[in-house]
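Structures follow.
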Structure P
Amino acid sequence: MISPTRLARTAVVALSFACAGQLTAQEPPPAPAPASAARVVARVNAKEITLGEFSKALDQYVLAKRLGPDSGIPVVEIQQAVLDRMIATTLVDQRASALGLSATAEEVEARVGQMRSEAGDPANFRLMLAVQNVTEEMLRAQVAGQITAEKLIDQEVFAKIEVPEADVKSYYEAHRSELLQPERARVRQIFIALRRDMSDADRSAARERIDAIKARLDAGEAFGKLAVELSEHRSAAEGGDLGWLSKDEVSGPFQLVAFTAPIGKVSDVVATEYGYLLLEVRERQDARPMTLEEARADLVALLQDERVPQAVQDYLAGLRSKAQVETFLPKP
């Protein structure tokens, strides 16, 4: 099946605020003409965007896009695109504030923590900030704005996108051969985590813990009970139940065990780069064609996703049409 992946809110908002054109080059274009940083370049419902704020946004955009004099993009066009993006962001902030929508400290911390994790180590994270010419404080402010915008788009755009039943049926008929329920297994697990910064002694202790759990299972203790008590995965609260997993959703040793182990029997210890696992396959199903009813939810989500970019653009245009926006862009 063509797996319908709901557009990440981050990607949707970034697309919606993105400046037009594929801009590529090496060196930054000339900065705006010298003027007081407090000079106003735009006013959005009485909220002023200053030259200083605009210059910082322009610098960040130029660095991110690696723009230069040989880019072939007129400086005034780059400046207008960045200013339009700032106006859209301001309108979104104002609308979100009016609706009482905002990012919580916990949400911001989780998103920044995910960025740290993806960076791999503190040095790479600092390098990422340096390349983007932002401080961690600036990053947190940007993340808070991003999350707030995502909440607004969820509530005011995505939730209101309707997909006619005729479109769902038409897509199903056109892609019937691709709409397969893949081979899948219902699995539960007990997980003991490994971290990159663990010492050899800590890793040995983790292995001893999972071996001790396996011995208790072999002695007849209930899998679900031990998962709740000892598993270090978020599935612990559900007795380790991971639900139905398709074969293409997992890989490596986990996939091998999940799709070959005897049903109802606890596996031997499975070692992965993330930690040690004990798996129990509860059910397994072979691949087969999906019915319309089985595919419906995924198809609706897929067809919604296709409509999101234009819907967001229309929404932003609507916010701007109802706002009082004045621009005073400096000459390049």
Structure Q
Amino acid sequence: MTTSQDPVIIDGAQGEGGGQVLRTSLAMALIHGRPLVVRSIRAKRRRPGLLRQHLTALRAAAAIGDASVEGDHMRSSEIRFTPEAIRHGDYSFAIGTAGSTSLVLQTILWPLLVAPGSSRLRLEGGTHAAMAPPFEYIDRVLLPLLRRMGVVIEARLVRHGFFPAGGGIIELELEGGHAWKPLVLTERGELRRRRATALLSRLAPAIGERQLKVVGKRLGWAREELVTEQVESPGPGTALLLEMEFESLTELHSAFGAHGLRAEQVGRGATEEVRAYLAGGAPVGRHLADQLLIPMTLAGASTIRTLRPTLHTQTNAEVIEAFTGVPVRITREEGPTALIEVPGPGLSV
């Protein structure tokens, strides 16, 4: 890895102005060995600055990159991050709240996959909470595509963690340094299987059954495709997972219970996402497009068709370009879809 002394300066208020700006910046700084300054962190959020989840991601990035850090405290609005070298090993990171383990993982996964070596990760916090992908999304949607791109990785859910108690645990084993293969994903193919699962912890089975009744009524899914599952977790909670396996990929949409939110509202929230995805016709959902941008940049010569990208995705692309100088091309098509292209030959690090 070649380290430049010129820092990359990122405005955390740009675009959607949330935590993804920080996570992507940290990942790219580690990959390129570049000093990093992020200002106005999460400036567009109701509670700006670093919260527990973002602080854990920052400290995890520092640990795997042997980095020096300034500004690593709660509600900090600016950080300075200077990595040395990516170091594989056995790592354990606890958020201490129901903050998302998946989002912390997004910060450190890509650098560890670039650098040669093997690592084991144990992340503790939220595994099933709003505004973040649940564990099943990582395991069944994202990781199969990464393996198609040459990645060696396995993941395991040890314990579920719902909001607000958290306490969930995920574990991963990975080997970094393998060559990245380009990803071309423009058609989803025929539907092979679908399944709706209502996860319940310390709640009555009837709550899951009410969620699934909405799925059956609004999407026409058969009774045998609707399943309730009781799980162990430190606190009560529920998640509704709607999974569709196509020829070229699996997509999963989710919704989560909360205090005062009726089961039927959870069901409607998940089914609306599925309806929009199916009507759009593109294989890659909006959330998956966002998560594939860094792997596509690492591989080069990659193209995906997705629903019209969100501001979140556009901001993520701008942060990546600040490090690579290579634009992520987003071309709107007729209707609700767009092509996202990353030209070859990929990154040399």
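Of the structures P, Q, report the one carrying the highest value of relative contact order in percent (Cα under 8 Å, 6 or more apart).
Values: P: 26; Q: 14.
Between P, Q, the highest calculated value is found for P.
From which structure (P, Q) was mean projected area of the Cα convex hull in nm² calculated, if the value obtained is 15.9? Only structure Q yields this read-out.
Which structure, out of P, Q, was helix-only ellipticity at 222 nm (-39500 (n - 2.57) for each DSSP H run of 4 or more, over all residues; to 500) calculated from, if the result is -10000? Write out the running numbers ahead of the final one.
Details: P: -17000; Q: -10000.
Derived from Q, not from the others.
Ranked by FRET efficiency 1/(1 + (r/R0)^6) of positions 161 and 233 (r between Cβ atoms, R0 = 30 Å, to 0.05), which of P, Q sits at the highest value? Largest one: structure Q. Taking 0.20 as the value of FRET efficiency 1/(1 + (r/R0)^6) of positions 153 and 241 (r between Cβ atoms, R0 = 25 Å, to 0.05) derived from one of the structures shown (P, Q), identify that structure. Considering all the candidates, the number was obtained from P.
Rule-based calculations on the coordinates, nothing more; no lab input. Computed from a predicted structure; not experimentally measured. Cβ atoms are built from the backbone, for glycine too; each structure is taken alone.
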